[in-house]
Structure P
Amino acid sequence: MPPAERYRAAGVDLDALERAKARIAEAAASTRTVLARGMVGAFGGMVRLPSDLQDPTLVMSTDGVGTKVLVALRARRHDTVGEDLVNHCVNDILVHGARPIAFLDYIAGANVPTETLVALVEGVARGCRAHGLTLVGGETAQLPDLYEPGHYDLAGTIVGVVAERDALHGDRVAVGDVLIGYASSGLHTNGYSLARRILFDDLRLGIDADVAELGGRVSEVLLAVHRSYWEAVHPALPRIHALAHITGGGMPGNLVRVLPEGCGAAVRTAAWPRPALFSFLQQQGGVSDEEMYRVFNMGIGMVAVAAPGDAGGVRDVARRASVETWVIGEITRGTGVALA
């Protein structure tokens, strides 16, 4: 048996990978910006630092989309989770005031079809183009002894830049500042292990089931793209003291990360309408309020901290970007995040 056939028999089809890489290169090329350098497909990706920043500081983050990929597999739809990944990572560096300039993706799986790989990267590329950042490279690994056939995991690394004097660290937060909550677009990329258990195991719903309480099909609700807050937040950064991306750990686990010593946060959970999805999951799953707010974003995907006099201007920017906001609390003396 020729070596290529031996490798294919072991679970890695080199010819299929080469076909996928050729189409993936086209998607990557579509994201190149004026900062891009080097060649598509090189061993390393290159970007220049913007020349308009004083004391440019790199801000980097790595993340994934968790078990949302299992929903994509169940729905046989893979063109959205790549965009989820980019938007999640953009939000993670946005909280430091950073502008995204480069992205790398990592797809690992076993016997993943070419069309699936291409759909994943095309979703990544779409997210990159929306933010003017270059997909500088990545890795596609077929690992048949680690994954079930057809299954994959998706992760990415983002590189951003901010002028050092403009970076947000939370040190400007003061007692009396207000909390501004930005509407989420669904689960985003967190809490899917619990959501899947409730919807698919407990309720035995099909992926295409149309559930009136959810306002649509299960697949549409669960695969709603993780919202990017770039347009809703970036123009308002000079008025913002801190930002918290509400991901794993929910409001209590993420807002606390931007509170300086001596400051706590009082959150009024009745200040915004709870989306039907979260009420449905809580009722059907018998989940406590405490666990719901630790696992899910509960309708708030980003929180800004600003002086009371700046809240209106911050919210106006979000309104122009068609993102709904609410004043959901304030900074207090003390420690931690209190939900009431």
Structure Q
Amino acid sequence: MSAYALARPLLFSLDPETAHHLALTLSRFGFRFRAPDKPVTVMGLHFPNPVGLAAGLDKDAAHIDGLAKLGFGFIEVGTVTPRAQPGNPRPRIFRIVQANALINRFGFNNVGVETFLANVARSRWRGILGINIGKNFDTPADRAADDYAYCLEKVYGAASYVTVNISSPNTKGLRDLQQERQLDELLDRLAHARERLARSYGRHVPLALKVAPDLEPPQIRDIADAVLRHRFEAIIATNTSTSREGVEDSPHAGEAGGLSGAPIFAKSTDVLARFRDQLDGKVALIGAGGIVSGADAEKKARAGASLVQLYTGLIYRGPALVRECVSAFPAK
């Protein structure tokens, strides 16, 4: 029996958010897990393996070194906003154990970009680091681009790539930024900011867009067109879902927030495949949403993903899931 299998009953006896913070704290003292070497080049970056940590687990970039011990090929931290904010009131995360699922409504709780970057600077890990950026909850919709541009400016020098998160269901109005006009204006602003920053730093940092699983085909076409037009390098498909399909009978089904884990696998993989068909290899795809086994990671790859990310599956399966997914991922 693995160490995580022994520890999981204790962790699951605690409130989910308390367990979350305890597991992050303990990660710095844990064993180092090695995943097989399976190098891949995506977005012009060289990854030791294609399995990464999704944003949301380490919102403040305070546990990078501990998480790096788990064998990930890359780590994404955040979402970070310009100013610190507490997020939504607790409780704000709920386990649905029988479905290998979570519902969360954290609401971009984070320490703000200045403290976040100080945490990044203190970390010793020098692997591929994605930084996920968002807007403050009280920033009006017509000023959202200001928050994203500010964060991009701040994190550019510390990031291997930057993810623009417009798909969390837990910040009011955020998903409206996926609509055609708003999206085009935002991506145009960030693309021009990136050009200026690349000249200043002498380094081109790739941009990724993180989208929801609750998209209709016309929205997918519009987003694909915008990403191509503004030369973003990747799409992360997907974030959490507002659907409760597969967990309707759970006592927590009525909780507000985003559903993650096994119940959204089919939905998120369908969105991934639709982006593959629209983009025809012109933009990299990163598969996230519902991966709880190596077979799931392989299916994401078959649907078009060059990389995958874990979050909820890691909570239910532990570090062994990383190695399992690397081993199952088809060689490119």
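None of the figures in this text is laboratory data; all of them are computed from the coordinates on show. None of the values given here were measured: they were computed from a predicted structure. Cβ atoms are built from the backbone, for glycine too; each structure is taken alone.
One of P, Q was used to calculate distance in nm of label points 7 Å out along Cα→Cβ at positions 98 and 234, giving 3.7; which?
That value comes from structure Q.
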Note: FRET efficiency 1/(1 + (r/R0)^6) of positions 18 and 82 (r between Cβ atoms, R0 = 30 Å, to 0.05) at 0.60, derived from one of structures P, Q, originates from structure Q
Relative contact order in percent (Cα under 8 Å, 6 or more apart) derived as 18 - corresponding label from P, Q: Q
Quick one: mean count of other Cβ atoms within 10 Å over residues 114-121 came out at 16.6 when computed from one of P, Q, so which one is it? Q
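Here mean projected area of the Cα convex hull in nm² has been calculated and equals 18.5, so which of P, Q was it run on?
P
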Looking at structures P, Q, which one was distance in nm of label points 7 Å out along Cα→Cβ at positions 226 and 250 calculated from, given that it came out as 2.8? Q
A value of 14.6 was derived for mean count of other Cβ atoms within 10 Å over residues 122-129; which structure in P, Q was it taken from? Q
Tell me which of P, Q gives -9000 when you compute helix-only ellipticity at 222 nm (-39500 (n - 2.57) for each DSSP H run of 4 or more, over all residues; to 500). P
Quick check on the output: 0.95 is FRET efficiency 1/(1 + (r/R0)^6) of positions 42 and 258 (r between Cβ atoms, R0 = 41 Å, to 0.05), derived from one of P, Q. Which one produced it? Q
Percent of Cα pairs over 31 Å apart, for residues 34-217 alone: greatest across P, Q for structure P
